[in-house]
Structure I
Amino acid sequence: MSIIIKNVYKSFENIDAIMDFSMEFERDKIHCIIGPSGCGKTTLINILTGILQKDSGDIEGIYDKNHSYVFQEDRLLPWRTVKENILFVLEDRYSKDEADSLADKYINLVELNSFKDSYPRELSGGMKQRTSIARALAYRGDIFIMDEPFKGLDYKIKKSLMDYILSSWNNKGRYFIFVTHDMIEAVYMADYIHKMQGPPLKYLETIKVDKEYRKKYFAREMDMSL
C-alpha cells in the first residue's frame, strides 16, 4: 500500500501553504522531496506525521503507523545526555538491555562515543544533528522522515550516514521520505526525486534515479566541491 495524498489544503492566517495538493509515495522506496526554501515541503511532512492538521483533503496509508522523524532543528531534551536522549524513544519499545545496546550502536555509527554522556548544551550544532539522526534510526519507525538531515555535517560524516542508511534500510513495508535542497544528496539517496515549487506547494515532476549512475554523480560533484 502507498501513502496517497488527495487534494490536501493547508493555510496559515489566510496564506495558502498547500492547495489542492495530490501525490503518492510508494512503499519500500526512498523518496526525496526537493524544492526552494519556503515552498511548503516541511508543512507537508508535518501533516504526514500528524504534527499539523490539514484543513481539508484526504491522506491514505499513514494511520496506525509510528514515525521516526529527523527535524531541521535538533529537538533534543536539554536535561538528558546524548545517550539518554536516544534511550528516551526506546524505553517503551525494548527491554532495558536491548535499548541500551541499540543506543550504543547508533552513537557509535554517528561517531559520538566520546560525547555520549554530554548534554546538548555541550555539543556543536553538527553533533546535535548527529544525535537526532541516531535517535531516529534507533527508533525504527514504520515511516522514516528526515527534514534537511545532513545540514551542517562535514563530508565524511554525511557520506558515512548516507552509506549506512542505504546499506541497512529495512524496506519491508516501510516508507522513507526526506527533504533536502541538495540535489547531490537527493541523487545519492533516493529512488525517486519529487520536485516541488511554491508557495502554495505544487508538484512539478518525479525523477526515477538510475542506481548505477548515483555514486558516480555523487563522487564527481563532491570532488568538485572540495
Structure II
Amino acid sequence: MNKCVWCKREIITNFSISQLLTFTKIEPRVVCGTCALKFDTIKLDSCCPKCHRKQLDKSICQDCMNWQKIYPDYPFSHYALYSYDEFGKEWMERFKFTGDIRVAKMVADSLAKVISGYKAIDMIIPIPISKKSFARRGFNQTEILLKTAGVSFIQVLENKSIESNQASKNRRERLETVQPFSIKKEMKPKLCNKNVMIIDDVYTTGRTILFAVECVLAAGARNVKTLSLFR
C-alpha cells in the first residue's frame, strides 16, 4: 500500500472485477483523492483567452492588452493548468524552495496530457534559472517538472541574470526587469523555422516568458507557444 506524496496518508486502490480477472496491471497512485482536488484547475470559460488568468468571463485582461501593444506582431496565447492560489503557493514552496521534488508527481500526468495535446511542436524549451539560483537550489524546477512528466526538452536558453530571483520582486520590479536570456550559440541554427513551446513553472506578469519568446523568435523560430503550471 503506497502513501500520498503530499499528506502521507495511505492510498487504498479499489480494483474492478474485470481488472482482477484479467490481471490488469494498475499503476500505483501517488496522490490521494483529497489532495488531488486541492489544485484549482483553470476553466476555459472563466479566464483570459490570452494568458489564462482566472476571472469571471472570457474577456482579454488588461495585462494582455498592454503586452499586445509592446508585441503587436506576436499572436500571444498562453496556457496554464492551475490558478496560483494559496494551495498553489504552498505546493510551490514545498517543491521549489524546500526541495521536495517528489511532489512533482502530483502534477506529472496532467502536465504530460496537456503538452501531448499540442501538435507539430518540434522543440520543448524550459525557462532556465540563473547560476546564482541554481547554486542555491541545486535544480531547475521547470526541468524537474518536465522530467517527472516524461516530457523531452532541450536546453536552448541561458539565464545570465545576476539579479535577485523573480519570486522576491514586486510587480513593478518584475516589469522593469532587463532581458536576462540569450540563446546558446550552438542552438541558434537549430531554432530556425521550428515550432517551439516555452515552459515555466509560474506565470505572474508575463515578463519572464515574453523575454524568452523574444529570444527564440529573434533566432528564427517559426511559431512559439507558451505554457506554465500555474497562473
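FYI, it's all coordinate maths here, none of it is from the lab. The model shown is predicted, which means the values in this text are computed figures rather than measured ones. Cβ atoms are built from the backbone, for glycine too; each structure is taken alone.
Below, the figures for the structure above:
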quantity: Comparison of I, II by distance in nm of label points 7 Å out along Cα→Cβ at positions 53 and 181 - largest value held by; calculated: I
quantity: Label whose coordinates, when distance in nm of label points 7 Å out along Cα→Cβ at positions 117 and 141 is calculated, return 3.1 (choices I, II); calculated: I
quantity: Identity of the structure behind 3.3 (criterion: distance in nm of label points 7 Å out along Cα→Cβ at positions 77 and 189, calculated), options I, II; calculated: II
quantity: Identity of the structure behind 19, 15, 11 (criterion: semi-axes √(5λ) of the Cα gyration tensor in Å, for residues 13-68 alone, calculated), options I, II; calculated: I
quantity: Structure responsible for 146, with volume of the Cα convex hull per residue in Å³, for residues 61-148 alone calculated and labels I, II on offer; calculated: II
quantity: Answer label among I, II for the case where helix-only ellipticity at 222 nm (-39500 (n - 2.57) for each DSSP H run of 4 or more, over all residues; to 500), calculated from the coordinates, equals -8500; calculated: II
quantity: With relative contact order in percent (Cα under 8 Å, 6 or more apart) derived as 19, matching label from I, II; calculated: II
quantity: Which of I, II yields 4.4 [distance in nm of label points 7 Å out along Cα→Cβ at positions 37 and 101, calculated]; calculated: I
